[in-house]
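Readers should treat all values here as calculations from the given coordinates under stated rules, not as data from a laboratory. Keep in mind that what you see is a predicted model, and the values were worked out from it rather than measured.
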Structure P
Amino acid sequence: MDIYIDADACPVKEETFRVALRYGLQVYLVSNGPLRVPAEGKVQLVVVSDGFDAADNWIAEHTSPGDIVVTADIQLAKRCLDKGSKVIGTNGRPFTQANIGSALAARALMQDLRDMGVVQGGGPPMSKQDKSRYLQELDKAVNEAKRGR
């Protein structure tokens with residue numbers, strides 16, 4: 001079991017490193033440019049080209065059943081779920097086969113509203129509750145994967 005982080009703009013890298021260190025898990029930090037990697041633990045920086053979706057493509061190609069993917073990208077989440085990986089959003093909400101369809105539909109709707117100028121900007125900033133929920137979900141996903149669920 002490995003953890004893959006869609007790292008460009010991921011707000012929970014440090015939290016993920018701490019959990020991975022506690023469980024002795026390998027982390028792949030996938031980015032379009034160099035990032036700081038902690039000295040302790042098993043964290044490997046993977047720098048991909050700056051091509052469109054290069055980081056997403058690398059993660060989707062390398063993840064497998066039992067792995068955990070951390071991303072806010074709903075389309076990447078779908079690709080990884082289809083390969084049998086567990087996927088956790090950076091806000092702590094897990095993506096599942098049961099909720100990915102509605103997440104994709106909501107993404108498409110918001111994109112249409114942004115294109116029409118009805119909605120501007122992104123979502124709210126990450127709260128302490130979001131980070132707490134993220135840590136709980138990541139710990140739960142690791143334990144479920146270790147039990148083979």
Structure Q
Amino acid sequence: MRIVKNTVVSLHYKMIDQEGNVMEETEEPVSYLHGGYDGIFPAVEEALHEKETGAALSLQMEPEDAFGEYDEELMRVEPRNAFPEEVAVGMQFEGGEEDSDDFCIYTVREITDDVVVVDGNHPYAGMTFQFECTVTEVRPATAEELSHGHVHGPHGHEH
């Protein structure tokens with residue numbers, strides 16, 4: 001079966017930085033709903049369109065194609081007393097501007113006696129990397145998957 005709109009695509013992938021280090025790699029296949037449902041990078045989805053099971057792909061991903069440019073404005077220095085006592089570097093918190101529905105996941109980068117430095121950028125923001133994948137399965141999406149806009153069951157979303 002070919003990868004076309006409204007098919008479920010399962011694949012193994014690996015992301016490799018410019019020094020050749022593996023940033024991320026799947027052990028089990030992951031699945032996404034093909035056809036503009038934002039389940040995978042648009043550049044990858046476009047490159048996989050019309051391919052079949054077994055297809056392999058290697059794409060260089062620029063920041064604008066993946067996790068975006070690094071935004072210095074998403075670095076914040078907050079008062080230490082605004083955080084729980086057990087706060088630790090690497091912890092993540094949801095935050096945003098008052099009176100706004102927009103929110104961001106902030107990662108704690110540094111802690112001192114007086115302040116906590118948090119970063120709202122994705123850990124891979126600003127990075128160029130190689131995205132390699134192999135398609136393991138292609139199947140038609142179910143009516144329920146189409147109505148929800150994502151994959152259900154193995155390698156997908158569970159309700």
Structure R
Amino acid sequence: MDRRYLVKIHATTGFLGFFFILSFWLSTLISELFMSYETIAMVKQSILYAFIFFIPTMIIAGVSGSKLSVKVKHPNVLAKKKRMPFIVINGLIILLPSAFYLSYLASLGRFGSTFYIVQGIELIVGAANLTLMGLNIRDGLGIRRRKRAV
């Protein structure tokens with residue numbers, strides 16, 4: 001595959017992944033602060049349905065990023081590579097299981113302390129992943145700007 005297409009695929013899926021997480025985070029926060037328990041349960045279920053698109057998007061972003069970064073020593077690429085394990089671990093160990101557990105609790109109407117503790121952790125870790133992904137986007141755009149300037 002031509003490198004230019006791989007760059008476009010990586011950039012597109014990276015942005016989509018960021019906006020998926022941002023939409024999960026904002027819809028959770030807004031529903032928790034201003035909506036009914038029924039709406040919170042619907043948001044939690046909707047997030048699980050969105051995983052059908054989100055997970056493949058993140059896999060494609062990760063695979064394309066790995067292919068693009070082979071043998072690259074650019075400082076922005078190296079910084080992105082250092083952040084990726086944290087993003088992946090946060091997602092797989094904390095965010096994904098939390099989403100399923102919170103959806104389960106919400107579907108049963110169990111909005112007690114356990115729900116809100118897990119919800120708080122999910123929001124904090126989600127914000128951390130958004131920050132890390134935002135830094136990756138910034139660094140990716142920086143690589144692109146430097147190539148255009150040359």
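For volume of the Cα convex hull per residue in Å³, which of P, Q, R scores largest?
Q
Supply the structure label, taken from P, Q, R, corresponding to helix-only ellipticity at 222 nm (-39500 (n - 2.57) for each DSSP H run of 4 or more, over all residues; to 500) with the calculated value -2000.
Structure of origin is Q.
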